[in-house]
Structure I
Amino acid sequence: QNDYITPSVFGDLIYDNFIYDICKILDLCILYGISNSPLLERLLSCVFTHQPKYYNDLSEFSLSLFSVLKNLEEKLGVSEGMLVPCSLASEESKMSLEELGDIIEYMMDSFCSLQAFLTIFPKACETFHVKDFELRLSSFYERAVPKLVDHLSTDKDMQLEELAIKRELREKLDVVRLSILTIFREILNYICLSPKEDARFLLVIQAA
């Protein structure tokens, strides 16, 4: 009893000593989310309940993702003010396979981690919705994904090695696309659909 730790003290301990931060939390979700989803759900609920400062960190993290999306659009040449008609595009706009691989790997790591986090801890969707992140994500998808698909197009004159690399990158891009769509659906479901389903359920209970 003398050494009892109150919830507020526990929250300060894990926050001030950097036991968890947003990046560590995302890593935990992507590494262990599939096999330990219920356990991680309880862990994250405990962490965010006892230390609300993590919501502030999550808000800052969501803002940083806007910069990430903008930087990716600039690298792909699809940010606002950079779009040009296809007939005016030069061969110089073609990216190397190494550059494409780096971009797709980065996107896969970022979006898959975020997807795992929001799936395990859907309450975080509210923080992203406040910043209209789902709208920004949808515009990024519309601009970036078709450009990447275009870069990964193949023709009969390509070497077998290049064809194999592009095939592998297309498979990874499919994973990225699925993650982006899942993130959008998770936010939409938590903000718009779940409250209506809960309200409908209450009406059924009251009418019974």
Structure II
Amino acid sequence: MLKQKLMAGLCERLGPWWIDSMGSSLAWEVRGREHWEEVRERAHVLVFWHARVLLMAYFFRHRGYHVVASENADGDMAARSVLRLGIGSLRGSTSRGASKVLLGAARLLKSGRPIAFTPDGPRGPRHVFQPGALSAARLAGVPVLPATVSVDQAWILPSWDRFVLPRFGARAVLQFLPAAAPPARNDLETVREELEKALVAATDGLDAELGLVIP
């Protein structure tokens, strides 16, 4: 137990340092920034795939975002780690007790703070857009901003999401897509399908351009 606590504490402290070091070593290019500028001064829901979370955590650090962190030991560590990056946390699960999380997310959004979701997380399936982010946006009446990112050099972990671990010094391209208006209840499935297709196409396109092969 003591060894586990020591390892958790080490990861909690080194994780944010590693993300900062890794991210600052990359050659960044941002595309579609105008889509972000349209919503960044007001509450919105940011969505991107789970596999790209390290890159996104670097780019969106200290910008006022919140993320969902599970109510367990791993979630405790994640919440403390992202706090060191200037990212707040909303505790709960989008798969268990989802209504509690969605209501909490809606309250944060209505107070003017943006929230980031990985719509295929935390356990997949990969690149399947779950409806939680859209439900939170609908309840709060805020837009949904899709974004994706890729690099030309990375290790791809053998996880369910094919997690992308960028190599230091890589080229990184972050692409914002047009924001979707707050969805009406009857339009949730249509908007979900449209965003899923758009994010898959944009991610696959960037990977192909940069030569990142996902096995």
Report summary line: With P(r) over Cα pairs in 10 Å bins from 0, in percent computed for every candidate in I, II, 8, 34, 39, 16, 2, 0 is reproduced by structure II
Query raised in the report: A value of -14000 was computed for helix-only ellipticity at 222 nm (-39500 (n - 2.57) for each DSSP H run of 4 or more, over all residues; to 500); which of I, II is the source structure?
Result: II
Report task. Taking 13.9 as the value of mean count of other Cβ atoms within 10 Å over residues 24-31 derived from one of the structures shown (I, II), identify that structure. Result -> II
Query raised in the report: A value of 1.4 was computed for distance in nm of label points 7 Å out along Cα→Cβ at positions 32 and 144; which of I, II is the source structure?
Result: II
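Since every read-out is calculated from the coordinates, none of them should be taken as a lab result. All values derive from a computational prediction rather than experimental measurement. Cβ atoms are built from the backbone, for glycine too; each structure is taken alone.
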